[in-house]
1. 30, 19, 14 is what came out when semi-axes √(5λ) of the Cα gyration tensor in Å, for residues 12-131 alone was calculated for one structure; which of P, Q is it?
2. P(r) over Cα pairs in 5 Å bins from 0, in percent computed as 1, 6, 13, 15, 14, 12, 10, 8, 7, 5, 4, 3, 1, 1, 0, 0: which structure among P, Q?
3. One of P, Q was used to calculate helix-only ellipticity at 222 nm (-39500 (n - 2.57) for each DSSP H run of 4 or more, over all residues; to 500), giving -10500; which?
4. Looking at relative contact order in percent (Cα under 8 Å, 6 or more apart), point out which structure of P, Q has the largest value.
5. To test your reading of the models, identify which of P, Q gives 0.90 for FRET efficiency 1/(1 + (r/R0)^6) of positions 28 and 140 (r between Cβ atoms, R0 = 30 Å, to 0.05) when calculated.
Structure P
Amino acid sequence: MRVSSSKNLTGLENSIGYIFKKKSLLKESITHKSYAHEKSRENILFNERLEFLGDAVLELIVGENLFNAHSEYTEADLSKIKAYVVQESTLAQTAKELDIGSYLLLGKGEEITGGRKKPSLLADAFEALLAAIYLDGGYKKAKKFVLDHLMNKIEEIEANRHIFDFKTKLQEIAQAQFGVLPRYIIHKEEGPEHKKTFEVKVFIKDDFIGSGKGKTKKAAAQKAAGEGLKKIEEGNETNL
């Protein structure tokens, strides 16, 4: 599929949830260098420079969000999560979910070799698109794009224990130090059925040591356990 009309560009804008004031930025973000080289006489801009900027903007947005949302995580934890969120495979999967590949402007060689499905091209296009949104609409719009389409990956990490498992670690410490298992309760459920948010609290014996919120019960429990671990490690627990 080649982008040849404003209707096609509108389809991409609808997919990503952002309408560009400067359509030229949108077109540049989806233009691969192979396409530009084939049409060298037209001096077409391609997305490598935008990709460079998008990488920096993405690092800032993800880092800022993690720092503000997860006070219970150490610097090492934050770095691990950020690395997972911004890695090529995660960005490529998100680009695939947004159908960005269908809108790429590719040279004949890339088209023939399946460039629309290549993880590297999809990830690069995602970063370039982020940079285009940043230049067109500012930091707040770029941040909204990332939070809307990418930050759910953090919930997946917490729920599926891709990087760390605070619940297991807290269980080991609770058994070793206090001779009991942590106790988790669902404190609150908010939102419509298809978009619920859960708050889970964790106790050791009868003492509350942490709480966490998440889009799944598992993710919320992991956050609660992380907060509990931080409290124990800092020596702030009370009469456990």
Structure Q
Amino acid sequence: MGRMLLEAALREEGVELAAAFDVPGCAAIGQTVAQLTGLPSDVVVSSDLEGGLAGVDCLIDFTRPQGTLGHLDLCRRAGVAMVIGTTGFEAEGKARIAEAARDIPVVFAPNMAVGVNLVFKLLDTAARILNQGYDIEVVEAHHRMKIDAPSGTALRMGEVVASALGRSLEECAVYGREGVTGERDPSTIGFATVRGGDIVGDHTVMFCGIGERVEITHKAASRMPYASGSMRAARFLAGRRNGLFDMQDVLGLR
């Protein structure tokens, strides 16, 4: 994902790559972005995020929750905008992001791909129409290295559907079935998770009725859609002083 972000930043009109960071001890530290991407760039990958934020307008962060929250504090002190593509936050982490957004502008979204965010909009419409007589299941698949489940995108899909139906996902989600589970509760939203190989990211929401099934699916063939969407998010934040936004705001889908 980091390499995709570097490539996207170097190719994106209106975006200038000012710095690149990775965790201490990573093999990329000390290498130029040109070495990593094959594209012209004198930027050297560093682990000194605090020092490297000087002169930066926006930090794009795809790491892990604990790291992201530390980076958030640095950006807040430095007055640097932030695009957060990290997933797996607990409620406390999300609250810290919202708090920081009082001082700096933040785009925080479970998925940066433009196509996925269109799917969120389609799911809202579908759920409002198919609001009776349909069982709802969310199925997602990712590569073997992904550490959180269900994915942040799958959870957001569930939230969109639950909200359209006037439900709380916390109260109606079912994350696993095993053994004699009994008849399905029609008010629930089920989740199934697949992990294996190098699957970039597949998500399907099924509205299962009697005699028909409606499926809304997004499949990512590479990580570039996430990187390209992140660039749009960074450009969206330019000139903003503060505020918490997501990709629906960036794409004008509200």
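Values in this text are rule-based calculations from the coordinates and carry no lab data. Nothing here was measured: the structure is a model prediction, and the numbers come from that model. Cβ atoms are built from the backbone, for glycine too; each structure is taken alone.
1. Working: P: 29, 15, 12; Q: 30, 19, 14.
Derived from Q, not from the others.
2. Details: P: 1, 6, 13, 15, 14, 12, 10, 8, 7, 5, 4, 3, 1, 1, 0, 0; Q: 1, 6, 12, 16, 18, 16, 12, 8, 5, 3, 2, 1, 0.
Considering all the candidates, the number was obtained from P.
3. On the way: P: -18500; Q: -10500.
Clearly, the read-out refers to Q.
4. Working: P: 18; Q: 23.
Comparing P, Q by relative contact order in percent (Cα under 8 Å, 6 or more apart), the maximum is at Q.
5. Values: P: 0.90; Q: 0.55.
It was calculated from structure P.
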